[in-house]
Structure 1
Amino acid sequence: MIIAICGEAGSGKDSAGRELARRLGYRFYSIGDIWGEMAHKRGLSLEEFNRLCEGDESADREIDRYQKELGRKDDNFVIVGRMSAHFIPHAFRVFLKVDPKEGVRRVLQDLKNRKDEHYSSAEEAGKALQAIQAGNEKRYLRLYGVNPFDQKGYDLVIDTTRIGIDKVVDLIMAGMAERNGI
């Protein structure tokens with residue numbers, strides 16, 4: 001089975017995806033990590049790279065091909081990416097949402113371990129995250145006619161604002177079992 005996780009900034013996508021993959025003994029793929037590597041190779045921050053990609057779709061197309069091929073050739077993995085549910089439609093599709101203030105708090109906490117992104121305040125981080133999401137929505141609507149933040153296209157939607165990763169993973173696994181009639 002393939003599980004595709006999408007969601008809002010700070011919702012715990014990567015953390016939940018890694019833990020889910022660990023519990024299931026599946027491989028884990030993070031499109032965000034790949035995207036970050038692409039930005040880093042170009043000497044750009046994620047925000048700069050996202051702005052660049054709004055006018056140059058080659059990076060999107062490269063990652064899109066990768067995801068489609070992975071979904072065709074492989075099985076038993078967890079993938080976290082904004083468009084993964086679209087490019088691997090037979091996956092169990094999960095959307096994680098979070099209160100924006102809590103999402104910003106989590107992102108700022110996570111950034112303490114990273115060197116490539118810095119914000120001087122929660123307000124600055126919130127504005128940057130909103131701009132990134134708006135840019136992604138615009139780009140994906142233009143390229144594919146899809147808004148990955150529209151929760152209607154998912155098998156399971158979880159609000160992670162007040163629950164930890166273990167509970168999120170428990171809910172995903174329960175949703176998978178229900179889908180498979182277990």
Structure 2
Amino acid sequence: MTTPSTEAPFSEISLRVPDKLHFQLVFRRELPQAVVVREVKGVQFCVFDSLGACMANLALLRQALGQAGAIKAVLKVLRGRVFYLAHEQGRVLHTGWVTFSFCRFYRVEQGDAVIGPIWSAEAARGRGVAVYATQMILNVLFSKGVRVCFIDTSNGNVPCLKVIEHAGFGYPVGVFLRD
């Protein structure tokens with residue numbers, strides 16, 4: 001008969017952790033009313049939420065995304081997504097997408113909006129253009145009846161984290177690991 005050992009079966013355990021762990025921070029904002037927008041002088045805002053809006057501003061869409069990208073964007077808009085951009089004298093400074101009721105990385109409710117991905121040109125950084133565009137799209141979403149919006153970014157994307165903070169999203173409500 002053998003007696004059970006009182007010693008742990010392992011005397012040493014190794015754990016390998018990456019030098020830098022990449023993860024996404026998820027932010028949520030409720031919209032009980034329209035957002036106060038910090039305007040940026042000379043910057044205009046465009047929303048592409050219908051075929052008519054896409055055709056009316058096709059030159060800006062092509063500039064932002066290229067010819068093939070513009071065609072893909074029109075198809076996405078026709079399937080219910082929203083594209084937006086901020087420009088100055090026709091030069092695109094900021095772009096973003098909005099998806100409704102779906103995110104493949106975290107749970108959202110029916111009718112919620114997920115903002116992203118977003119992009120800002122070097123010339124726009126530090127001028128408040130991204131905050132302006134984000135606040136403007138929040139107001140567009142509010143006017144469409146959306147009351148909850150999400151946005152996420154990687155833990156190392158400090159410029160985007162500042163945009164999210166200045167756009168009024170507050171603290172992260174979730175996190176998920178990135179590949």
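Source structure of the calculated read-out (distance in nm of label points 7 Å out along Cα→Cβ at positions 105 and 145, 4.1) within 1, 2: 1. The value 15.8, 48 for Rg and Dmax of the Cα atoms in Å was derived from one model only; which of 1, 2 is it? Answer for the origin of the read-out: 1. Among the shown structures 1, 2, from which was the value -17500 of helix-only ellipticity at 222 nm (-39500 (n - 2.57) for each DSSP H run of 4 or more, over all residues; to 500) calculated? The value was obtained from structure 1.
Computed from the coordinates by the stated procedures, all read-outs in this text should not be read as laboratory data. For clarity, every value in this text was computed on a predicted model and none was experimentally measured. Cβ atoms are built from the backbone, for glycine too; each structure is taken alone.
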